[in-house]
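Chemist: Listed after this line are the structures, all set down as structure tokens.
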Structure P
Amino acid sequence: MKNLLRYIPMHILLCVIFGIYIQHKYSLIITHNLILFLGVCLFLIFLNLVRILKRTTYQKFSFALCFIVLGMTTKFITNDMNSKKFYTNFLSSENTIVLEISNQLKSNSYSHKFIANIIQVNDKSSSGKVILYLDKSYDFDTINFSHLIIPQAKLQYISNAKNPHEFNYAEYLKNQGIIHQLHLNKGSFTTVKNDRISLSKFVLTLRKQIQKSLKKYSFSKDQLAVTNALLLGQRQDLSSELKENYTKAGAIHILAISGLHIGIVCYLLNFLLTCLLPLKKSKYLRVVLTLILLWFFAFFTGMSASVVRATTMFTFIMIGNQIKRNQPVEFSLVSSMLCILLVEPMFLFDIGFQLSYLAVFGIIWIQPLLKKLWTPRTFFLNKFWKLTTVSMAAQISTLPISLYYFHQFPSLFLIANLFIIPCIGFILSLGLIVLILAYCEILPEFLVTLYSSIISWMNLIISKVASYEDFIFSHIHLPFRNMILYYIIMLIIISLLKKFKLKLLFILLGCILCLQSLYIFQRHEIKSQQEIIVFHKNKHSLIGIRNSNSIDLISNLDSLAISKLKFFDAYKTKENIKNHTKSSKKEVIGFLNYKYLIIDSLAIYPKKKLENTIVILKNSPKLNLERLIKEINPKLIISDGSNYKSYIKRWSEICAIQKTPFHNTNEDGAYILKK
């Protein structure tokens with residue numbers, strides 16, 4: 001770890017990460033001219049500091065500033081939305097758009113779902129991506145890799161999250177440069193054959209042909225879904241139940257192509273090429289061919305953040321071995337991360353990217369310490385213990401960030417991993433053979449039976465482990481500040497175990513004290529929390545009155561239906577709500593200095609004027625809103641998701657005329673008033 005702090009690319013990486021974060025958070029660079037201006041200024045400052053100020057502190061500061069700006073610039077330049085060719089620059093009142101489908105996503109009940117590139121807007125060449133929904137009545141294969149010409153295209157903005165702590169799909173897509181969606185029905189577009197030759201088109205065609213070939217054999221739906229995930233990087237066919245089982249068992253990483261899979265593929269390629277090219281003179285050719293095939297596999301499986309990380313790292317390691325630079329693996333990790341972020345800075349915010357690097361650092365730093373705890377005498381026990389310590393090290397290093405993002409800990413992860421990981425090499429090797437033979441349409445039935453039995457056996461073990469729900473600790477809320485402190489404490493403990501220093505021990509005790517203080521402060525903050533919240537739920541009403549860590553709900557949904565709402569589950573976890581109760585129907589709620597008057601479909605309300613009244617309209621009441629405003633004079637009128645859209649539109653117009661504030665949860669999100 002000490003050597004890593006002295007490694008210059010590590011310093012550069014930290015500065016670049018800081019620059020990417022600043023630009024992502026505050027968008028300080030807004031034009032290309034500003035980039036040029038900043039670059040010239042920093043270059044002049046750097047020259048003056050080096051020539052006039054000989055003190056190393058100023059030189060280090062100037063270097064750091066340069067690389068921070070480099071991170072900011074990289075983030076700005078790689079963002080498609082900053083390009084002059086971005087499609088929004090050419091949109092008008094009526095638009096004809098030409099699309100090219102680039103990737104298929106998980107379909108819903110009514111539509112196929114894709115990511116599509118916009119290559120032309122109103123006869124002007126353009127760039128950018130949209131989410132495309134295509135009616136399921138249309139045969140997707142007939143438009144595969146064709147250009148879709150859409151006259152009078154109606155692009156729609158992707159809606160933001162409506163409720164607090166709900167997953168913000170719009171923000172997630174925006175980070176990928178996608179801000180619009182497009183819904184197409186049969187007959188709303190025409191197709192033109194795309195004769196352009198490209199590697200991406202070749203890879204997508206090959207992947208589609210392999211998937212079609214596999215469907216000809218007697219694989220079940222779940223077996224095909226797991227095969228697509230393990231070998232093709234396509235997880236959209238995984239059922240919700242299967243995905244949930246792997247998550248609960250702590251083995252979801254097996255279905256996501258990452259360092260484990262890339263390492264096995266790299267070993268297989270190296271072994272095969274050594275057999276084909278055994279001469280010593282051909283070792284450089286073996287390395288080049290291995291890297292070409294490895295990057296093709298990465299491209300073939302979709303170039304996810306974890307795949308890019310693993311492939312880049314193995315590239316650095318293999319090149320380093322050939323030029324006799326046997327440096328620590330951490331150096332290859334840091335160098336690969338720096339290269340990746342300079343090319344694709346948004347990977348910094350990708351969960352897979354973060355988990356992937358943390359797991360590898362954990363294996364490098366924590367696994368040797370765990371291995372020393374026991375030295376088995378037999379070969380098999382030694383291998384078993386090594387595998388156990390690797391799994392434990394990866395889990396320990398990713399635990400804080402996993403709790404921060406996913407809020408659960410599967411305590412039986414070790415059992416699932418000890419059963420599956422020793423066999424994953426064989427499963428992947430056999431799977432690759434199955435893919436090749438299926439593509440050539442010469443796959444023998446005994447291999448189909450063998451491979452499908454192995455996949456079924458793996459799914460069965462995972463489902464058995466996942467069935468012990470008492471061993472799954474869920475609804476764990478870990479704030480960002482606490483997570484950072486846990487990682488600082490973890491690094492200090494690793495350093496102390498390697499070499500004891502009294503200074504580090506005092507720092508460790510100080511960090512633990514800070515963590516305890518944070519928890520005390522957060523507990524006090526939760527106890528003092530009071531709020532009323534009108535959630536948004538289509539076709540239903542959900543109103544909550546929160547007091548400390550409990551919430552009282554008024555809803556037309558039953559308790560079981562409420563507990564299944566994902567947004568409410570996220571709200572409970574993030575806000576540390578321990579229990580919720582469902583109250584009977586209420587007409588008036590007193591909160592702070594306000595009276596909340598709830599009017600449902602019966603449209604019954606007190607005619608007398610109430611002080612500081614806020615009206616909540618639910619279940620589409622048929623009332624004269626103008627009369628209600630004159631009689632009650634409300635401070636605000638709230639409409640939730642249970643009302644008809646036509647009613648909401650009419651109410652909004654009336655409120656605008658009457659100059660009464662109107663809150664529509666469908667557009668403005670949940671209404672929240674805190675103490």
Structure Q
Amino acid sequence: MARESQSDGRPTLYLVDGHSHLYKAFYGVRGLSTSRGLPTNAIFGFVQMLHRLIESRQPDYIAVVFDTPAPSFRSEIYAPYKANRPAQPEDLSVQIPWIKRILGEMRLAVLEQEGYEADDVIATLAMRGRDCELDVWIVSSDKDLFQLVGPQVRVLRMEPDSHVEIDAAAVRQRMGVGPEQIADLLGLMGDKSDNIPGVPRVGEKTAAALLSQFPTVKALYDNLDRVANPRFQRLLEGHHDEALLSKKLATVRCDLRIPVEMDDLRRGEPNIPGLRAIYEELEFRRLLERLEPGEKAADSEKPAATAATPPGLKAEGAVRRAPPARDYCTLDDEGRLRELVATIKPDCWLAVDTETSAVDPMRAELVGISLSTDANAAVYIPIGHRVLGSRQLDLDRVREILGPILADPAIPKTGQNLKYDLKILARHGMQLEGIAFDTLLASYLLNPDRRGHGLKTLGRERLGIAMTDIQELIGRGKKQRSMAEIEIERVGPYACADADVALQLTHLLRGELREQGLEELFERIELPLMAVLNRMEMAGVRIDSEHFAALSAELGSRLAALASEVHEIAGKPFNISSPKQVREILFHDLGLKPSRQTKTGYSTDVSVLEQLSREGNILPRKILDHRVLEKLKTTYADTLPEMVNPQTGRIHTSYNQAVAATGRLSSSEPNLQNIP
């Protein structure tokens with residue numbers, strides 16, 4: 001994500017919630033340690049986050065704030081405060097000193113204040129920054145800090161695929177109240193993670209509804225007789241002290257005496273030799289590769305221009321390194337394609353990626369091919385764009401010139417999710433042989449607990465490269481277009497980046513597989529399995545469409561008969577598929593006893609209906625029978641014939657080897673492993 005333009009040219013202050021990101025990194029990155037057995041997952045995840053933040057946002061001022069081991073003043077006010085939290089994992093504790101060493105070499109301010117929490121330090125500095133005419137960004141996932149959001153102060157959440165910016169409107173949308181009412185909200189609803197009691201049985205929605213009528217907890221208690229619900233009146237009346245105490249515990253302090261000047265937080269140049277020594281000791285190959293000579297600020301260089309300096313602060317800037325120049329080009333000339341092919345030899349890696357007209361690889365048309373053999377360089381070969389006046393190459397000529405290179409097993413190929421490209425190229429008369437790496441599979445093998453292994457996410461997190469989202473090209477919803485309908489000059493850089501980033505990730509992840517002893521597993525199991533699954537997917541599964549049509553008709557008749565029975569027992573017709581109407585019939589009309597309540601009302605899920613059936617009630621059993629038949633009809637009998645490929649007469653599912661953390665295969669589009 002590029003650095004956001006600041007209003008009125010104000011410089012920026014970023015306050016990083018160290019505690020929040022420490023735990024996020026520890027639990028988000030698993031199974032990483034040195035050859036000596038030192039766990040490094042939290043260190044790596046935390047430092048990667050900081051690199052991504054600094055490179056994408058280019059802060060003028062920055063501080064990383066931590067909690068101290070000593071209890072805060074809140075524990076003196078209320079002894080059970082945070083007493084429910086488990087002890088810090090030992091594997092995390094041993095990594096914290098390393099993180100602080102790295103922060104020191106990165107020349108970033110590290111702050112903590114005994115007797116207070118990181119939130120209080122962040123709050124105090126945020127107010128100072130605002131008063132110094134800075135745009136303040138609080139980098140945290142903690143909702144408590146929403147109370148600080150206001151003019152010139154926003155929260156930034158670092159998500160795997162994006163930076164989520166939260167202003168006052170976003171706080172209101174997420175929480176149901178404005179930033180100025182967050183402490184009151186927490187005072188009423190409490191906070192289980194911090195052991196803040198709140199008022200029993202008052203949840204977030206109820207608390208927000210009360211605060212829409214009364215702006216503060218105090219105003220609520222001053223007007224308790226105006227609360228419409230008598231039950232809530234009694235609840236609130238009986239927990240007056242807890243509500244006021246909880247608000248006090250949830251309110252951040254903005255008035256700490258922190259012995260630092262704002263200029264102490266100005267971002268400086270990192271100590272490259274110091275970082276290199278630490279990264280070598282921790283065996284961080286990826287981070288070592290970042291420490292190129294170009295990152296050093298030469299003493300003779302002039303400071304780069306910075307945003308306007310706030311009143312009373314020094315105007316000394318820091319040298320900012322520009323991202324490396326990228327040599328991306330489009331090949332729409334047969335002669336230049338032949339020249340490129342002549343340079344591709346067995347001693348170099350070839351990253352391959354395809355652009356297509358649709359997601360389904362068994363139906364999509366080939367729009368273009370991107371190739372990369374060197375970092376920060378790639379070419380795009382347009383083939384199937386349907387834009388008037390597009391200059392592109394004929395598929396037959398590309399097949400003739402490029403096909404032999406793609407089919408040469410001596411030239412090592414790599415890419416992201418090459419199983420998809422294998423099918424696309426094969427359907428267009430080109431075989432892809434010599435596959436020696438796949439970045440999707442490698443990322444999965446290194447971190448199987450991770451939710452996603454998309455190229456954009458890996459590029460951002462592992463390489464610090466912000467890539468264009470595909471929806472920026474093809475649009476969203478009803479306005480979405482096929483890639484074939486997008487201009488070549490827009491698709492070219494996007495496609496080149498896909499191949500380039502895949503190549504750079506290959507060099508990085510190969511080393512990590514080797515370091516973690518996973519290279520043999522990757523080469524002997526995962527890559528060969530990918531080829532097997534690709535053949536299975538292309539072969540497809542044949543179904544008897546006529547039998548499915550007859551089955552659908554039979555199920556339709558049984559559903560109609562069963563619906564008549566249900567309506568007769570209920571005494572009136574209703575929508576059996578509507579949980580709301582089923583709830584009304586069972587618990588209001590028939591007076592059956594509900595067993596569980598959800599946010600939308602009494603539950604009518606399978607367990608509830610089965611319990612009611614065991615109690616001798618006929619209608620719940622009939623509703624369950626209707627649900628089973630309806631699922632069989634709509635999910636299988638009606639849907640599967642529609643998924644038959646008209647060209648092959650078969651269903652082509654995807655067998656996913658990089659999804660389940662346990663290593664088992666899964667099936668999707670459609671899920672053929674879940675058919676009754």
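Laboratory data are not the source of any read-out in this text; all were calculated from the coordinates shown. None of these values were measured; they are calculated from a predicted model. Cβ atoms are built from the backbone, for glycine too; each structure is taken alone.
Chemist: Quick one: Rg and Dmax of the Cα atoms in Å came out at 30.0, 90 when computed from one of P, Q, so which one is it?
Modeler: On the way: P: 28.9, 96; Q: 30.0, 90.
Matching structure: Q.
Chemist: Figure out for me which of the structures P, Q the number 5, 18, 21, 20, 18, 13, 4, 1 belongs to, where P(r) over Cα pairs in 5 Å bins from 0, in percent, for residues 149-204 alone was derived from the coordinates.
Modeler: On the way: P: 4, 14, 15, 13, 17, 19, 9, 5, 2, 0; Q: 5, 18, 21, 20, 18, 13, 4, 1.
Of the options listed, only Q reproduces it.
Chemist: Supply the structure label, taken from P, Q, corresponding to semi-axes √(5λ) of the Cα gyration tensor in Å, for residues 269-468 alone with the calculated value 28, 26, 20.
Modeler: Values: P: 28, 26, 20; Q: 39, 22, 18.
Computed on structure P.
Chemist: Which structure, out of P, Q, was mean count of other Cβ atoms within 10 Å over residues 13-20 calculated from, if the result is 20.9? Show your work: numbers first, answer last.
Modeler: On the way: P: 20.9; Q: 25.6.
Label of the originating structure: P.
Chemist: Where does the value 4.5 come from, among P, Q, when distance in nm of label points 7 Å out along Cα→Cβ at positions 101 and 365 is the thing being computed? If you can, show how the numbers build up before the last one.
Modeler: On the way: P: 4.5; Q: 5.9.
Answer by label: P.
Chemist: Something else: With mean count of other Cβ atoms within 10 Å over residues 221-228 coming out at 19.9, pick the structure among P, Q it was computed from. Working shown, then result.
Modeler: Values: P: 19.9; Q: 11.8.
Answer by label: P.
Chemist: Which one of P, Q has helix-only ellipticity at 222 nm (-39500 (n - 2.57) for each DSSP H run of 4 or more, over all residues; to 500), as calculated from the coordinates, equal to -12500?
Modeler: Of the options listed, only Q reproduces it.
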